[in-house]
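What follows is calculated from the coordinates using simple rules that are stated; it is not laboratory data. Treat the numbers as computed from the prediction; the structure is a model and nothing was measured. Cβ atoms are built from the backbone, for glycine too; each structure is taken alone.
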Structure P
Amino acid sequence: MKHFYKAMIGLDLTEMDDILIKKTIVYLEFLGIDKCYFVHVAKNLAVPDEILRKHPELLAPGDESIEALIKTKLEEYDFPKSMEIEVSADEGTHPLDTFLRKARIKDVDIIIMGRKETIEGSGSLAKGIAKKAPCSVLLLQEKRPPGLPKKIMIPSDFSDHTDLIFTFGERISEELNAELIPVHLYEVPHGYSKTGKSYEEFAEIMKENAQQDYDRFIQKFGHKNVDCRFILNNGEGQGKALLSEAQEIGADMILLGSRGRTKSAAILLGSVAEKLIAVNNVLPMLIFKKKGETMGFFEALLKI
């Protein structure tokens, strides 16, 4: 079953490109991609000196040299010749805005970016794209071996808009024969002591309430009643708590969704998702967004 048709892959001319190209190849068939746009965006398209030393033949203008370099890498890693590809190098004062604008123009369904663990780089572009992209985003980590997921963690708050991401999660878990594990992060509210209950007692009350919310959610939308894990946030931070849980259960992908309450909110992630993206550079993440619901707000955003 096809999920996405057109993908945009962001490259930065570091060794992360080699990793990302190899991992993207693994995902092509599963994602249902027909066309790939390989894009490099920078404030200045001058070819770095270290690359010129290795490739003195790159004497053409910066954009042509970079495009030639990317095409060489695709050939080196046997990128499927049956796949329609387009390679471009773009210059922009604000790389994030330039990249997102190109994603809109090309009407892509998914953006694929790398997340670095040891390779130099801030990762700010990937995080910005994950937050603001008008389509789904797949973040593939540097150190993780290439491969499709077999255990997918899906953080959830059981609100109505979570229905979309659960439906998508069930589809891909069936196709991949992968285990789907819902996870809910709950907290003990401030002021619990005024109730006369201990911290532990009130934590149990919050957990029972979360279980009831999950049961109602499953019944309302007709989802499969798989076991949900309830995680008490002990103050280490919501993102870190979810990442720790993902590692503890052996998840090899985290599936997230946008807030989706309105057209304006659908394009942006919730605060918990943003925190998880900020701390996670070890596990692949697929951020699913219903593209059609975000375009109106995105078009307005570009005019600001």
Structure Q
Amino acid sequence: MMLWSRTLHAGGVDDERLRADYTTAAHYMARMEPFTYPALRAVLPPAWQPHLLAAFAFAGRTDDLADLPPTRRHSGGFHVWAEQTEHGLTTGSSTHSLLRAFLHTVAVNGVPHAHVRDYLAGQARNLSFVGFATDEDYYRCLDSVAVPYLTLICSSRRPGATDRVSHSLLGLVADAAQRVDDLADLAADLRVGRLHFPQTTLTCFGVTRADLESGHQTPAVRAFVTHACRQARTVLDIAQDALRHADAEEQLLLYPSLVAKQHLLGGIERQGADITRRTVTLNILPSPTELLGGTLRTLHARMRVATTYARP
């Protein structure tokens, strides 16, 4: 792992104030994503890292302000943040250090302002989330929040990255990640009054919200959880297969997150219907075979990316 000062230089961040701003973004990510941060620092090209951390920090801060449980929901903080971001996009400056770093990444890497505004608009709609009536509602939310999030991240890694974003691939990755996270967080979501599974699916299995909140492992609840796990596994397998055919940069950026979701889903499947009572945590100790396979794939993708950069 390269020293942070050298990583900033590799990313073209040499101004002292900006270096402090990017360091603030990195510290924010290290606190909020203690597993993602070291993986990003260890795996991704140093030139990408400051900009990706700034984008992750901006997106994370936005999500923190928008994705509040119904019992604690208020829109004031989010709207102030959205206005600060819009002002920053217009003027190129901000009084917020985390936002300054992100705005610099947007400017130097040519991130379309529309990508930022699409993500903010999706999160604004998230403020009124009360649940999904149908699968169509789920996919609309996916397209308005999760896909714009990944688009924003992928577009931020380097200049010209926007032209290489595969929206169909991002849709699959977003769907897989969302389904796994919704299962892992089911118990925590139920405690604060949230439920991310469509009502039509619950009705199909004869399960009510009260059944899930009670934590009783009835045959209907077990059947519902088994079905949701199978759906998540199917989408995850499809996303991983699509990623095998993607270009080296997309593989390098997205593969680690899908590996993490695969391990998390394994824990969910082992826990079964008990996920209504206990939040599932990520198992960060892969088997030797998985570790070797993941390491070789990551090294191969890094070599392909390095070869691409080396071409005249």
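Tell me which of P, Q gives -13500 when you compute helix-only ellipticity at 222 nm (-39500 (n - 2.57) for each DSSP H run of 4 or more, over all residues; to 500). Mind dumping the intermediate values first?
On the way: P: -13500; Q: -22500.
Working through the options, I get structure P.
Which structure, out of P, Q, was P(r) over Cα pairs in 10 Å bins from 0, in percent calculated from, if the result is 6, 26, 33, 21, 10, 4, 1, 0? Write down the numbers at each step before the final one.
Working: P: 6, 26, 33, 21, 10, 4, 1, 0; Q: 6, 25, 34, 24, 9, 2, 0.
This value belongs to structure P.
Please compute mean count of other Cβ atoms within 10 Å over residues 186-193 for structures P, Q and give me the label with the greatest value.
On the way: P: 13.1; Q: 16.2.
Comparing P, Q, the top value of mean count of other Cβ atoms within 10 Å over residues 186-193 belongs to Q.
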Here Cα extents along the principal axes in Å, for residues 178-249 alone has been calculated and equals 42, 29, 14, so which of P, Q was it run on?
-> P
Consider the structures P, Q: one of them gives 3.6 for distance in nm of label points 7 Å out along Cα→Cβ at positions 218 and 242 as calculated from the coordinates. Say which.
-> Q
For the read-out FRET efficiency 1/(1 + (r/R0)^6) of positions 98 and 170 (r between Cβ atoms, R0 = 35 Å, to 0.05), a value of 0.45 was computed from one structure; give its label from P, Q.
-> P
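Work out the source of 1.8 here, i.e. which of P, Q gives that when distance in nm of label points 7 Å out along Cα→Cβ at positions 74 and 194 is computed. Walk me through the numbers on the way to the answer.
Values: P: 6.2; Q: 1.8.
This value belongs to structure Q.
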